[in-house]
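K.L.:
These are the structures in question, set out in turn.
Derivation of every value follows stated rules applied to the coordinates shown; laboratory data play no part. Keep in mind it's a predicted model, so treat the numbers as computed, not measured. Cβ atoms are built from the backbone, for glycine too; each structure is taken alone.
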Structure P
């Protein structure tokens, strides 16, 4: 069985915390999962950066996908890995209810290293004045608070809870914690995404 190197596993953890998903054909529990990853075309450099790390585990190149929402056409870049037994461990951490609902793992303290944190920011981070918003919209409040606690306890990063809508919690990293965050994640970020942690005003 393929064993994921620590760096690759950390990248996948960060992707799963943002826009990555683990999926398989039905029945979901009967097959090894694929990692799928998609970002808007404006983030294509980041998708290709991630693909360059995970290409060994993929059969095909990233592809362009089109979607129409409210009569508005948009494009994204998408790729997926092969179905891999080594992804079952992560699926058991990140998914509940027959692998349908994605959560922030209870073990997040031990797997949220600087590489994983960098990929959360590259995937779902947004510069916000002097701080940073992490768009954790798809998670429950209890999961988001768990992640905030780890940021504080493990890295001394102060954050607050904000709401995009009443059911979409987000994390705001305070200005005073941005220097700590930059030191942690900048070495692991691709150049096209550095604006998220540098161009704040």
Structure Q
């Protein structure tokens, strides 16, 4: 999975005064790092992770050391499916096929719905071709996956400003920010000049 001993990295983070951690990699490796950080009683101000950490296997492998970890997402939390017909339908479909509920699965569902919506429009026009599907997709200025996630603009191929934060808490996930819906402040997206 990676490093055999995460203690040196944990100690280096503490020694360097790191206050914000964003770990890129497999959830099991972050679990090992969190356990090493816990062993030296080091806690940064924030640990904010990408959506692939929104997985019960991460919480199970990290145990209590994961409490307080924040996870960014633009999708309705699985825990709030009762208030979201689209997310509930995704969960029901996965359960019916004895599959694994995962953020990547919800993303795939949104992508499939996006394709199916464009294909249906083309079929109704009597032009179910690749070109027509791509043209309809390129004209879509707002997409939510039928309510699976916050609004996006596929026509511009730009990132959405809309997000929410989930927090690992007591062996599961709970909404951290905002209290409901999404934070869609335009200032959430910044342009970085890498040039």
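K.L.:
For structures P, Q, which has the highest computed value of FRET efficiency 1/(1 + (r/R0)^6) of positions 67 and 179 (r between Cβ atoms, R0 = 41 Å, to 0.05)?
P.N.:
By FRET efficiency 1/(1 + (r/R0)^6) of positions 67 and 179 (r between Cβ atoms, R0 = 41 Å, to 0.05), the leading structure of P, Q is Q.
K.L.:
A further question on this structure: Given a value of 0.10 for FRET efficiency 1/(1 + (r/R0)^6) of positions 3 and 131 (r between Cβ atoms, R0 = 35 Å, to 0.05), point me to the structure among P, Q it was derived from.
P.N.:
Only one of P, Q returns 0.10 for FRET efficiency 1/(1 + (r/R0)^6) of positions 3 and 131 (r between Cβ atoms, R0 = 35 Å, to 0.05), namely Q.
K.L.:
Match the computed value 3.8 of distance in nm of label points 7 Å out along Cα→Cβ at positions 75 and 163 to one of the structures P, Q, and report its label.
P.N.:
P
K.L.:
Given that P(r) over Cα pairs in 10 Å bins from 0, in percent, derived from a single structure, equals 8, 35, 38, 17, 2, which label among P, Q identifies that structure?
P.N.:
P
K.L.:
Now for a different question. With distance in nm of label points 7 Å out along Cα→Cβ at positions 11 and 139 as the yardstick, tell me which of P, Q scores highest.
P.N.:
Largest one: structure Q.
K.L.:
Please state which of the structures P, Q yields 4.1 when distance in nm of label points 7 Å out along Cα→Cβ at positions 35 and 147 is computed from it.
P.N.:
This figure was derived from Q.
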